[in-house]
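Scrolling down, you'll hit the structures one after another.
No lab work stands behind these numbers, since they all come straight from the coordinates. The structure displayed is predicted, hence computed values, not measured ones. Cβ atoms are built from the backbone, for glycine too; each structure is taken alone.
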Structure I
Amino acid sequence: MTAETLKNLNVLAKQGVKIIFDQQMPELLPGKGRSSWLKTFNLLKEELAKNPFVFVGKTETALINLNIRTESLPASGLSFIRKRAGDSKYWFITNLSNKFCYDTISLSESAKALEYYNPMTNERGFIDFANKINRIRTKLYLPPGSSCFLISYNIPQKSNHWNFKIPSDKSISLSNWDVEFKEGSPEIPKTIFHPEQLTSWTAWPDSSLNWYNGYGNYSTTFMLPDPWKMNKGVYLQIDDLRETAQITINGKDAGTIWSVPYQLFIPNSSLKFGIKNTITLKVRNLSANEARYLDTKGIKWKKFYDANIADITYKPFDASKWSPVPSGIIGQAKITAIN
């Protein structure tokens with residue numbers, strides 16, 4: 001830390017601003033002129049350490065001593081940003097780990113209403129919760145890779161109630177795929193493929209797929225048991241997807257999958273029970289493999305604003321040395337019932 005920064009912190013502490021130093025007081029940054037600033041820096045540090053608004057130690061302990069409510073979300077593997085706006089409090093919560101999926105969470109607030117909002121699907125509604133010792137306890141479904149907002153209100157809200165759609169352990173694996181390529185470049189494979197396992201199409205027995213930049217249409221059928229009618233719908237779940245998939249069920253558009261978690265809710269209104277359903281995934285990969293093709297063949301294609309653009313090693317950009325970028329559906333695709 002610089003002496004100037006420490007001086008400004010000193011001014012803030014004298015005004016009553018609470019300052020926490022984690023574990024220890026800061027040290028002066030090394031570098032030119034350090035010796036001339038060292039005495040001033042140490043005097044400022046001594047003065048700051050005596051200020052009653054300055055705390056040195058574990059951050060968690062300091063927050064408790066300052067009566068600042070802490071969140072238990074990180075202990076569940078969840079990351080969050082918290083903000084207050086008027087009488088409401090907002091939590092933006094992300095699940096960047098594999099520790100959490102569906103469980104009870106605790107929020108450092110009491111409330112009269114709690115709203116859930118999914119920014120990916122634009123779904124929202126008010127969820128059940130309980131106030132316990134000035135904290136909210138509620139169930140949250142947030143699979144790895146997903147995010148949501150939770151919003152607390154101090155006034156009861158009359159609006160739609162939200163029930164999480166929790167996947168069950170009952171699922172149907174999709175197989176017997178027909179995969180056809182119709183839109184793309186530099187060359188469209190003429191073969192209709194029937195892969196036994198879903199791997200990157202760059203590994204399939206057609207060398208043109210190493211360069212292919214475009215769409216692959218994956219089609220198959222599946223049958224749902226009649227008892228699944230009792231649920232509101234099903235999930236289409238995919239292990240891995242490179243990069244996007246537009247889903248069609250029985251000829252109707254069902255939505256698009258483009259990010260983790262690779263799953264899509266399909267309502268009963270789009271499904272048939274006891275007879276076959278047809279599903280098509282129109283998968284789009286990245287254009288990197290065609291860039292490999294163009295540079296390998298020496299075809300001029302770069303129309304960059306900066307003609308001298310270089311790669312991260314400061315050498316002229318050259319995609320010919322790249323390995324094929326994984327493309328298509330990779331791993332298992334399945335239809336999962338909802339509890």
Structure II
Amino acid sequence: MISFVNKNLFMKSKVDSEEVIFFNQKLKFSGTLYLPQGNQPGTAVVVIHPASAGERTDPFYDHLKSELPMHGVAVLVFDRRGSGASEGDFETADFEDLAGDVIAAVEYLQSRSDLDPARIGLHGTSQGGWIAPIAAARKTDIAFLIAVSACGVSPADQMDYGVEFHLKQDGYDEYVVRKAMELRRLVNAYFRGRVSREEVVAQLSHHEHESWYEKAYLYPSKELPADITQSKWYYEMDYEPLSVWQRVQQPTLFLFAEVDEWVPVEQSMINYERATTHLQDITLKQIQGTDHLMRDEAGEISQEYLSALIDWLTSRGVPNIRDIMSFSRRDAGAV
């Protein structure tokens with residue numbers, strides 16, 4: 001049961017868009033599919049969300065909606081589970097659930113006559129870079145993976161890195177950084193069942209009025225969960241993102257920032273390179289002058305990132321815009 005409404009022109013005469021609906025079991029998902037003009041079956045990517053951008057209208061996705069169709073690649077951006085017009089509850093969903101939603105999106109695209117079912121890939125940023133390989137391992141006919149700013153350490157280690165990065169960037173001294181890390185380790189120990197809630201609350205209450213406390217992403221002492229199993233952090237904090245790659249066989253492009261506030265880039269690149277030695281088609285590239293979301297110093301999406309992305313796709317058989325326009329002119333002339 002798939003419905004389409006409001007097919008309209010996007011980006012003048014070069015990109016079309018359709019509102020689409022697809023299902024994962026009983027949950028309904030809403031998205032927008034951006035299509036290059038031309039009638040030949042083509043390549044497509046399903047966009048997988050960073051943790052902080054659950055709705056398809058988030059400005060981060062604009063570069064994918066506009067640039068990839070201009071180079072012959074259709075783009076499906078959908079509202080994440082529990083966001084926008086999509087059903088479900090993000091707070092109770094784990095990475096396997098979210099990967100299942102991505103697989104449902106891929107299967108929807110594979111059902112379309114205007115797309116090549118053998119050329120449907122994934123583009124995941126940040127947390128999306130963790131979800132993409134889970135989906136690819138489960139659905140082996142996914143054609144390729146693009147992982148942008150994918151963290152190569154656990155969520156707990158990632159948050160520690162990010163907190164330390166931001167505290168130092170904001171000018172806090174080593175004492176504050178050490179204290180923040182000490183409290184974060186204590187909270188994580190509580191979630192792992194190693195210390196009592198009373199002990200953690202007592203330590204948090206001594207520091208929660210400090211100017212740096214909120215920047216350390218620490219709970220207010222009174223809000224520390226009494227039942228850790230009701231917290232999403234309990235299930236995600238020790239997720240290990242490397243071993244799943246042993247079950248991935250698809251061509252993969254990793255793109256990393258020059259300076260990333262949330263990802264230890266050097267360690268992540270080392271870890272992913274080791275985890276993907278079995279892959280025949282693997283590229284890891286650091287994009288100079290970029291941040292976590294591939295923005296340059298002016299806050300715009302990096303042209304070097306876009307070039308790396310498009311070049312990688314076109315080098316693997318995705319038609320370039322000249323091919324598409326030539327096909328469209330031939331097709332129009334035959335009518």
Structure III
Amino acid sequence: MSSHSSEPPHHRPPEHGPLDHGRGERPPGSPRRDAVRLCPRTFRGTLGAFGGVVRDNVDLAPFTHVRIGGPARLFVEPFTEHDAARVVRTCLELSYPLRVLGGGSNVLVGDAGVEAVVMSLAALNRSVRDGSRVAAGAGVSLPSLLRQTKDVGLAGLESLTGIPAAVGGAVAMNAGTHEGQTFDHLVSLTVVNPAGEIEVWDEARMRPRYRDGGLAGAIVVHATFELQRDDPSAILARLEAHLRRRNATQPVTDKSAGCVFQNPQCGAAAKLIEDAGCKLMRAGRIVVSAKHANYFVNEGGGTCADFLALMGEVQRRVQDRFGETLTPEVKVWE
């Protein structure tokens with residue numbers, strides 16, 4: 001981190017058989033496949049002078065933690081926030097659907113891929129410290145940011161330990177744990193609004209909700225956190241304690257999309273799923289985790305169709321047993 005004075009195991013229990021994809025309903029809120037057909041030549045011509053990389057038909061599975069999904073028709077990697085804004089304006093002009101890829105921790109990509117422009121902000125990976133404030137690009141990973149802030153004796157982000165997200169995605173979904181959430185220490189955001197203009201938001205403009213950054217279509221390119229000074233060894237001790245708890249209760253080394261459903265007001269989604277008899281239920285190679293029932297694990301070779309079928313059946317059983325509707329937390333791209 002630079003210092004600067006300006007802010008800018010497999011289980012197959014006999015009681016659960018494989019699910020029929022034909023019976024698995026689309027989870028509420030998941031989008032339909034975009035109807036528009038993209039032309040790479042037209043996109044490049046309209047984009048014009050651009051600092052970044054544009055590629056066709058890029059397999060998205062390697063970019064997601066669950067390792068599922070087909071290709072993106074166009075995959076764009078801007079080098080600066082201005083290049084990201086140019087991509088937004090180009091998609092707006094051409095009426096091309098745009099998806100923004102962060103760390104890929106809560107994204108489920110359709111087996112046939114997405115007929116859309118997928119923009120990765122991985123190149124926006126610089127962080128700058130100004131006293132107790134740290135400005136981080138959207139592409140900075142949370143684990144990296146936590147290491148950097150610990151090294152310079154800045155505390156406050158320890159509750160985000162173990163979340164495999166990038167800063168931009170963490171802000172967009174207000175990622176968090178029982179101990180805290182991303183917006184707890186945010187003081188400003190630099191975003192690209194839906195019109196392709198760059199704006200700086202102070203705290204008064206922010207409207208975060210539970211697992212939702214409330215960005216109203218804006219794309220985060222930088223986020224500034226106000227932290228507190230502390231001894232690095234004390235911060236490290238807290239990081240390690242958080243990580244031990246997370247490793248003991250969540251399948252952090254397995255291929256998953258993180259928490260599948262949001263916690264309803266009545267309690268934890270994982271408890272509802274387990275109490276409804278869904279733990280270790282499977283569809284194909286996707287299985288409800290033995291360690292945490294709100295995680296679905298790809299045992300290898302799983303598909304998006306498998307995942308959605310399992311989501312639908314879990315939702316149905318929880319609804320039938322408890323009358324509670326589980327709302328997806330994972331974002332589905334089809």
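Tabulated data
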read-out	value
With distance in nm of label points 7 Å out along Cα→Cβ at positions 47 and 287 derived as 5.9, matching label from I, II, III	I
Highest-scoring label, criterion being mean projected area of the Cα convex hull in nm², for residues 127-214 alone, among I, II, III	I
Origin of the derived value 21.6, 77 (Rg and Dmax of the Cα atoms in Å; candidates I, II, III)	II
At a computed 5.0 (distance in nm of label points 7 Å out along Cα→Cβ at positions 55 and 311), which of I, II, III	I
Source structure (of I, II, III) for helix-only ellipticity at 222 nm (-39500 (n - 2.57) for each DSSP H run of 4 or more, over all residues; to 500), computed value -4000	I
